[in-house]
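Pasting the structures here.
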Structure P
């Protein structure tokens, strides 16, 4: 019995020794990595483009962590949090508020065994994401002016309301040809458009009054902006006030046209220039509507294509004569960067300009030149 007891005691001691070795503390972890970085905000959509952007999974070889946030996000007091390898610590502390407005913030991760350290730089980067945005400009909404003399046009805004953004020189033509019927004015509607109604621009004679004032013709025109009648005789270039507020970045504009130049091109004095052929104008301009001091700016006939306020111009260089509805597409060429914050705050104007005689602002061209326009579109990008 004694031998049996001794054997049992020895076996128990051996098991106790083995169990003791199994439960011995493991060596402290030598890893010092950030596995994930994330941030909690009340309204993620105000700060991020996607809710998943609040979390960044960190590849083991990366030492720079970047959160992409919306352009207007305040990044001066943010508190990112971090998931670390077991036992590791981080400084500054996970969840502590830091200022990321002056660049990246450096974090140091220390391994559990205190033998290893690793640094990471965390950035919050403002970015702009855009979506396609199209402005539809058709010519279905026109009516006679209050006096019943000539036609005026309205466009359908995004909210479905009608806006009097289209302007013409018809009011100026009234001064010289007050007996003309509405259909005899330079800018009139036509029913046989490419799709529904269109607009027809025709260069007209201004009669005896035009000879007397040395303004012998009036080109048919249509533009986004306003026509100021009071300036039409004294300072014709100032009569055309170009542009409406536009809060997207235009990429191109498109449409359909027909064009027939008149037979005899004449200069301002009425002399026929046999070696000249009339041509039409089709172009668009995007410009800053305030100067550096905050003063409102409007472009006129004498600077609509030359002003230093212009940031982009799109022009159909050659309007080829054609009796058929012909598509056109013109890209905007940018001469300056667009300030997205200024764009959002209505700091830019856009105008589209169509004229049956491109030199009509100088009272040169061919009487009878006719440009028809329909189904105009401005394709833009807009911040998401």
Structure Q
């Protein structure tokens, strides 16, 4: 049975999802699968037996995705599993961003041991007047599972919500309240009193909040970042806060440059730090690994297309290959020449890689499977009886 290596402490809920006979431990050698949270895998050896890596969370920048893809290793994440936890933190940060709560709490601590604290509080509280969020405009950049939940919750709190996501999915659109007004990015930056960002870190989104972006934003607005620290140019955000262009920057990603800076609130990466979120992420990651190892089904992969279908025949063959012309015809010709009928075939691509799932009425010989595996454009072939 399969061996799963855990590179971080993972909720015990995960183990309950693995079939009898699976090994799930921190000392596994030559694993079939890996489950992790924040462990940095970039210098970690990828053994030949490794089929998949599952991140119990959304971000995958700690995983060497190009290396995994080249070796035919599927990388999974768990989108939406921690969405409620992050949504609740964003709501908290909206209040922290609009009102001087952190400054006020820090000031109160200085009163310890003094006489007449009640009078001092009444006299000093005027320094910490803030803004209510009801009636204000929230811009939500990225309307995936988290962004949609934040947008809906903000609407329930009486905020006007602007949304921007050029890749909004059908599922996201169905769950998004109709009160959210879709916007182009520049209009959102110009109109929003608060902006919360929920996009992955990619070459195109790195430092998407820079001096040019801040220049387009509303004077005295608040930026909230629970996605990735690298989305924001730290020098530019420091200048924006110091100049008053931003009233406050709230981030879940502290750095030496930001810590202690006035009107910058650094939260120690608490977005998914709830037992409920950790359980949800662990359970989803385990299910993804099992379905791929047992059935070849791919769901929620970041480097290969999602391809899943119930088993419907004697044998299943899965093939990872380059997304180029002629692959399907070469493979089906080989199968046909060996009198093997294809009961079901799915082939989908993602970027320059593709994944083929075939349900066959006859089990192919080891020689035929080997012949398919030797094709130049093929990365990995697996057979399921």
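Each value in this text was obtained by applying a stated rule to the coordinates, not by laboratory testing. Everything numeric here is computed off the predicted structure, so don't read it as measured data. Cβ atoms are built from the backbone, for glycine too; each structure is taken alone.
Annotations for the structure displayed:
- Label whose coordinates, when distance in nm of label points 7 Å out along Cα→Cβ at positions 34 and 258 is calculated, return 6.6 (choices P, Q): P
- Structure responsible for -3500, with helix-only ellipticity at 222 nm (-39500 (n - 2.57) for each DSSP H run of 4 or more, over all residues; to 500) calculated and labels P, Q on offer: P
- When Cα Rg over 2.2 N^0.38 Å is computed across structures P, Q, the figure 1.69 traces back to P.
- Cα Rg over 2.2 N^0.38 Å, for residues 226-361 alone - structure with the largest value, from P, Q: Q
- Distance in nm of label points 7 Å out along Cα→Cβ at positions 290 and 330 from the coordinates reads 3.7; which among P, Q: Q
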